Structure 1
Amino acid sequence: MRLRNWIAVVVSVVLLIAVGVVGVLVNRSALRAADTVHRTDTEALAVNNATLAGQMQLLAAKDLAAFVAGHSFHLAAGDAGDRAALEEYVAESALFPYGAVLSAPDGTALTTTRAHPLPAASDDGYQVLRALLTEGKPAFSPVMTATAADGTPVAVQGVAVPVVVGGAAAGILTGFSRLTTTTLQAYTAKLKSTAHLTTIVDGTGTVGFSSEAGVVGTKVDPAIVAAAAAHPSGSIFVEYSAGGTRQVAVVVTGDLLPGGWAYVRTQSRASFDGAVHSRSQTINLALLAMLVIGAVGILILGYRSQVQRRRADERFQALFQHAPDMVAVLDEEGHVAFSSPSAASVLHFPPGSLQGTNVFDLVHPGDRPRMEEAFAGLRSRRAGVLRLQTRILNAAGEATWFEFTASNQRHNPALAGIVINARDISETRAFQERLAHEAQHDALTGLPNRRRLQDALGSSLRDSPVAVLFVDLDGFKPVNDRYGHEAGDDLLRQVASRLSSCVREQDVLARVGGDEFVVLMPGITTPADAHSMNARVRAALEHPFRVLGNEVRIGASVGVHLAAATDDPDQALRAADHAMYSVKRGTAARAAQPVGSGRHRAPD
């Protein structure tokens, strides 16, 4: 009997040890999956932020190119007209307020602005700009240094575009912005976190933009510079030591950031591993404790063993109770086999109610076919990983944007399903949509800008004729000169409001210049309909405006062009512009009182 008891004890202990080993392996597998998901998420976030930063840089280059396209330069050394044009542009530009220089193709400075000291001609940044222009690439300099009157160094960045005359590059226009006051620096500062440091560095490793403003102008670790040079395109993780602390940095290089710049997100290895590894160690300790407690429990016929297992399970569930991310395991048909408690709480479902639910029932109907197709492809790939964004319906039927990382772990006996990790990205999506809206709308009036107008005109002309009305305000500049830019801005907003009340629901009203507006009327084929809108526009603008407590009057010259379907959009817009100038030349100029912001047309 005693031998039998010992045999039972030994067998029980062996089985218990086997259970412990399985638990450690499951925990290790989950840790590897979590590490993979974490690195993938970190890399995707870095690429996303680098993309946004690159787009903001390219918008600056487009603004500078638009200025060059709208001006004719004499390209003579010290030319007063060229200097006046540069001074006006710099004074009114939100992107290049620091200064600008007009140079010959060989880099010889012809005309410079005088408000701020510009980098010396010996600065290597000029050579980088010329080299990039020669290669036909967007020309963004590395960090350049200008010396203020008091001897203080000022970190700036130059953006260059060619000045083309007769089809050939006759000069270079370079705009400068002070790095600490740029829009990109303001965006990068919003990424500030106590856990990590976000920087955007040039090819030499000098920090141009940072979530910590005091870091601008300093150098990043040489390991980061070496990694960026070795991997000139894509993203890479770099591990190194700084001050005795292990660091992890994700570096994004390539065409996402023009001019050889790179996006770098750095944090300590301890904070990068964070709660995932800490939680793994806790689980391992809990498993070891379970082995000891189980061995003791076997001596009293397993009673205490059952109690301790139940408590261990409760501790395991408590680890996920307040996790911010949703974690779930799906079976072959997409039913929830396991979900963390946070999944129900985030979606406002009762605890435990998601168990057995088909996950596709929670997907927004508009995204469901795409999700089902993506998951079908994932199921056919062993150890495949899928990343996507979709809308999920909560208990109230409201849609929220989530980013999913799905890993095919059906071959893993510890998981035997599709492992889902999801996080709420509603704020990120809203930010991206706001950037997209601002890129296609006028900041002052809220109307579509020229880019949005051209897209709408091209789309309309593929299907039907379009009446194009080019509206230029008469008497606007005197109002602007007399009462100032603030009054001008107010008047332009009032004009936009009145014009909006004139157009039809299917029409497009856009602001394309300082005091220029365009109305697109799809489907209009008769001059009578177009001239009826012309009359409504002029009548709406002939009534007095109240600007800063003053009554002012302005008028409008309206050019009308009927574009047939399949006409060239740019040609249609130019034809309406020429028609407007014909009206202007044949009509006596009407006096009005000042208003304006930005660059406006010459006096009528």
Structure 2
Amino acid sequence: MQATCRTVIAIALLAIFSLPARAEEKSTPETQVAIGDKVDNFEFKDIRYLPRTLSEFGDKKAFVVMFTTLDCPLVQRYLPKLGEMEREYRDQGVQFLAVNVGPNDDIREVAYQAMRAECSFPFAKDFDGDVARAVGAERAAEVVVLDGDHKLRYRGRVDDQYRFGGERPKVGRHDLKLAIEDVLAGRDVKVATTAVDGCVIEYPQPREGDPSITFAEHISPLLQKHCQDCHRDGATEAPFALVSYDDAVDHSEMLLEVTKEQRMPPWYGSKQHGTFTNLRGMSLEERHMIEDWVRADCPQGDMTKAPEPRQFSDSEWKISEPDLVLKTPVQKIPATGYIPYRYIILPHFFKEDTWIQEVQIKAENSRAMHHCNMAYIKLGEKPSNKNFITGQVPGGDPMILDRNVGFMIPAKSSLVLQIHYVTLGEETTDQISVGLGYAREVIHKHLRNSQVTNLTFKVPPHAPHHEVSATRELKHDITGYGLFSHMHLRGKDMTFSAILPDGKKEKLLVVPNYSFDWQQAYRWPEDAVKFPKGTKLEVVAHYDNSAFNPYNPDPSDEVKEGPQTIHEMMYGFVFYTHDDEHLNLHIDPKTGHVIDAANQQAAK
């Protein structure tokens, strides 16, 4: 009886770990990619959501591709090994690439998986399974080796150490390394295929569509919830509206693509760390609903069942009507070329300390202004971002403070803008307006920010994953308001951590696939995040100065800190208030100035 049970269990385990993909989802024996076959120049999406191909790596002696998912345990165990191997072979002309094949794994978390495994090489996403099919891969943790002509030379495991249910104390055969060595030496790979443990690759199946999903009852509420803050008439952040049924139908395929890839709504912080009040993103159920609607040819449904249209303010301002509006001179923008940052001092001198609670930076030509930072400078100082206040960036919001918190512009100061313009293919102009709203409440707390920054780093030429870090120690007990990361075109990822006085380290935010085009603030819930005096705020960033970075101005440059986009920056902003501060300041709402005690009594 015991022998029979053991036999049944063995057969069951063999069945579980040997299950093939469904017949229609894998290559048949007649079409199986064979060792020695030339592989087509397959396409995948990189961590920036851009379509890329193998040829974009340039001339290499060999290519190593590993297929991954976020949850396969063998992938998690083998990725650090692959990271070590890549560093060993990088200078020998071997290009490594990890390709995620998890049907519901999103690119943001794929990028974070690379960070956790300390892998410097590119990670990518195979949304349709085309890459896996192109090389005949069937399981996560499977690796293939192509030679410089893209011919398949090896397919199988990394080595024989880790298996489902157990592991060897040490490696018996280094299958992948031996295959790489054979390819680099110009030899046939001695053992060209090996058996692979790993999770079966589940190829995504196109949804057939569901005609019961209608715009009126299902899609319109989703667009109102997730899209219309930007995608509406009068908004400047998005290129088209998604308000009416016709809007949605006209852009249905694009809507399907960006939601399926989780590119929209935009959010670049890993969901594994931190709780933020402005978190964006659709659930899997919501994304499937959009796909079902598009695949069913976008049924409209009974529009009497649609929600009432959202009402948006007719005001040109997202903040309350400003108390003070300052404008730059009209800026001329050329049709083509690179435009260096411009620094413009706004035409107003603050004679007294001025308390504000609302700020909006508004471009007349929003398509031309990529981003704009605002700081104050004291009389006689050169323009800089040293005394940063706020900014307007892609995906950002105006600064609106409440809870008796304000920001003080010191006496004898002016405001300076650092503006990054981009060309639009034709000569144009812009004028930026800055609206300030004076404090309307008694001010108890002064909003402050710590710029956790490194100003002396150098990113070496061609470095794919150069690390830069900085720390700042808190001199007070604080309550956190939020975080903001800023880098330039080579910025790859940024991690914020708090190292408490007792040595405990807590990750606050990880931005694993930083986007220069979508720089977002990450706002904490009210009074939810507090740190004691002596806490060290640590920021660690990585930079991709490789040729594979599609935005890299020049991978042969040694890159230093500097104000232009051809340079780099490393700024981790932490916004907070001091817990021991109790200002109790009464502010004149007409001027933003403090009302002294005598005037306060008179005002009563």
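Values quoted throughout were computed directly from the atomic coordinates according to the rules given, and no laboratory measurement underlies them. Here the structure is a predicted model, which means the values were calculated and not measured.
Once Cα Rg over 2.2 N^0.38 Å is computed for every structure in 1, 2, the highest value turns out to be that of 1. Suppose helix-only ellipticity at 222 nm (-39500 (n - 2.57) for each DSSP H run of 4 or more, over all residues; to 500) works out to -5000; of 1, 2, which structure was it derived from? Only structure 2 yields this read-out.
Among the shown structures 1, 2, from which was the value 9 of relative contact order in percent (Cα under 8 Å, 6 or more apart) calculated?
Values: 1: 9; 2: 12.
That value comes from structure 1.
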